[in-house]
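Asks: Please find the structures below.
Just so it is clear, none of the values below were taken in a lab; they were calculated from the coordinates. No experiment lies behind these values; they were computed from the predicted model shown. Cβ atoms are built from the backbone, for glycine too; each structure is taken alone.
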Structure I
Amino acid sequence: MYHAPATHSQTTLTTAPPTSHHFDQLPIIDISGLYSPDLPIRLHTAEALGKAAREVGFFYITGHAVSRLMRSHLIEQTRDFFDLPLTEKMRYYIGNSGNLAHRGYVPEGEEVFATGKHDRKEAFDLGFEHSVDDPDVIAGTPMHGLNVWPEQTGFEAAIRTYYQAVFALGQTLLHGFALALGLAEDAFDGFIQNPTSQLRLIHYPFDASASDSPGIGAHTDYECFTILLPTAPGLEVVNGEGKWIDAPPMEDAFIVNIGDLMEIWSGGTFVATAHRVRKVSTERYSFPLFFGCDYHTRVEPLPAFATAETIQKYPALNAGEHLFAQTAQSFGYLKVRLNNGSLKLGHHARPLNSFGPSEHKL
């Protein structure tokens, strides 16, 4: 754990320029202090979060409020779903979710990264539950809609419960990041009223042909930050020297990484670090919660970080359009529509892997 000196004033949490990001392991941070009613204790924990976000962009968190029982039910229900025949799972195919809501089953080969290749995995995607009369649902705004729920007994209850708990954890972390940046604790709350936060249930099947080799699909994450529950080794993070660092699961810990939007808001003070999953033969499951903000949020360096340099490096973007543009360039059913002209991206759409240390983009 990073040990930061206790402080009694937000003004002492001034941000330092990003470091060279040289690290050989991920820091471990006990975030229980963020739940304290005492501001000095929350500030103390925020100092540790800020140090990790500046120097690494990836870290473990312990002391959270997501119970083992919730996590156990999540894993059990996910395993049972992916054990179903492909024909049954395809009843919930993500390409049929309607109005670009982007929810449902993702078969192997559907998701393609910037290399043009695909990882061997399948997934089930769901998001913040919007009501049928939500204006963005009615308008057909991408990434908005109702979740697709399999008929499997217990699946919806277990996944809903986990989503609510890990989303609440994300809100707590967001307050910690605000304090770490020297901002008011609720500085980001107005951007998280009807968010695009997405939970993915990912299954990497047993692959006898894999030989513990570098995987494909190295990338940064599109949203504010990611809260990952892994179940087996395989995740790797690139450091400032271009070396890939293992990030194995740790008991009762989540892995958190900074995403594109937080890098922009902080003017690069926090870094979105590239990562990938190695090809290993072991069957494994992974559960990332991509903590996003409201679709129509304009994201640009916040006033405290807006300099001539950062404004040029990070031109303002629409959070939802950025997320959907990155998604549309990765998923087969959306790429078909892009290619046939039935779907168009805004002219400000960025290519995949636009953030993080540029010298190590893959």
Structure II
Amino acid sequence: MAFDRQLQLEGLKLSAFVFGPRMTGKTFLLRKLECALFVDLLDPEIELNFRHSPRHFWERIAVLPEKSLVIVDEVQKVPALLDYVQKGIEDKNLRFILSGSSARKLKRGGANLLGGRALDLHLHPLTAGEIGKDFHLETTLKYGSLPKVTQLILDRQTEDAKGVLRAYNTIYIKEEIQAEALTRNVGAFQRFLSVAAQSNGAVIEFANISRECSVPMSTVKEYYSILEDTLLGFFLWPWDRSERKKARPKFYFFDTGVTRAIQDRLNDDPTPLEKGVLFEQWFVNELRRLRDYSRKDYDFAFWRRGRQEIDILVMRGGKPVLAFECKTGQESLPSDTLNNFQKHFPKLPLFIVSARKEGHRRLDNGLEILPFSMAMDKFLSV
């Protein structure tokens, strides 16, 4: 079964970067495109050739007709090619689609990011809409929505799906960390990864993680940056004008199944507490996916005062325009949390997002409860 992806690459008039974590389907999408040249840098021989002699790439593209499409898969493996990509755009009027699972080497190595000459696109695990009628929230919370994993689950090959998820951690450590030389101490990073997965969706306590991993706090922060730059997760920052409070973000991994694999919980059903965390993680990720695919200029934050918290603020131009609180159990908010939030944001629409498929209703305090599908529609309509 081929999933109908929301990221459409056919007909692009401009060149584009397509970034996304491993196994989200970048190569599959790229292989469907008609192009004059496809450069697969996952092929060790091709990578070695262009790494040693980047000019060979120019020799290949210089003879192509004007407006030809050139695709480079996993471009971060040979960042030097980007200078010739820019030359191809400017001198030959060529179009390029450049995929990558890590922006870190490009950023840290001072690579040519084409100075606005290319779109910045992102591919994620499958959305609920991409899975379609076969989408099942409980299954997605348990195993995530990487395309290969989802297909195996739909084919009732659950043990194989678990195997793919368990291997993801090993593949990621080996290929992204060791091969790309992102950190010298892989053992310490593996310890950190396990602790970070346990803290998924929580406010990061850098000092506590430092003690548990036996590495300096500065190293913990660097490790989180590696996760972010290799697209394995993202920070969610508090909405606050105080820089001091902004020093304590949350961190969400990009996929619930990968998170549970790192946590070694794939054989267990989520507890009620874990389900709440997973639902929040999935919903925040889903909003980011929908934002990227619809190319909305939105950002996200969370609100917190003491122990009072609202999960997600949707922001446009730095100003909140919508707020969501995710619930899998009791679908209500403590009155003190609601009153304090409304004191700070008297006109901001706030909705409770339910893990149920149905049940749109309004509480006595005026709060609307939206099934998750309606909440996503609400987000897209803002």
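Asks: To which of I, II does the computed value -8000 (helix-only ellipticity at 222 nm (-39500 (n - 2.57) for each DSSP H run of 4 or more, over all residues; to 500)) belong?
Replies: Derived from the structure labelled I.
Asks: Ranked by relative contact order in percent (Cα under 8 Å, 6 or more apart), which of I, II sits at the highest value?
Replies: Once relative contact order in percent (Cα under 8 Å, 6 or more apart) is tallied for I, II, the winner is I.
Asks: Out of I, II, which has the highest value for volume of the Cα convex hull per residue in Å³?
Replies: Top value of volume of the Cα convex hull per residue in Å³, among I, II, belongs to structure II.
Asks: Right, another one. I, II: which one has FRET efficiency 1/(1 + (r/R0)^6) of positions 58 and 290 (r between Cβ atoms, R0 = 30 Å, to 0.05), as calculated, at 1.00?
Replies: Label of the source structure: I.
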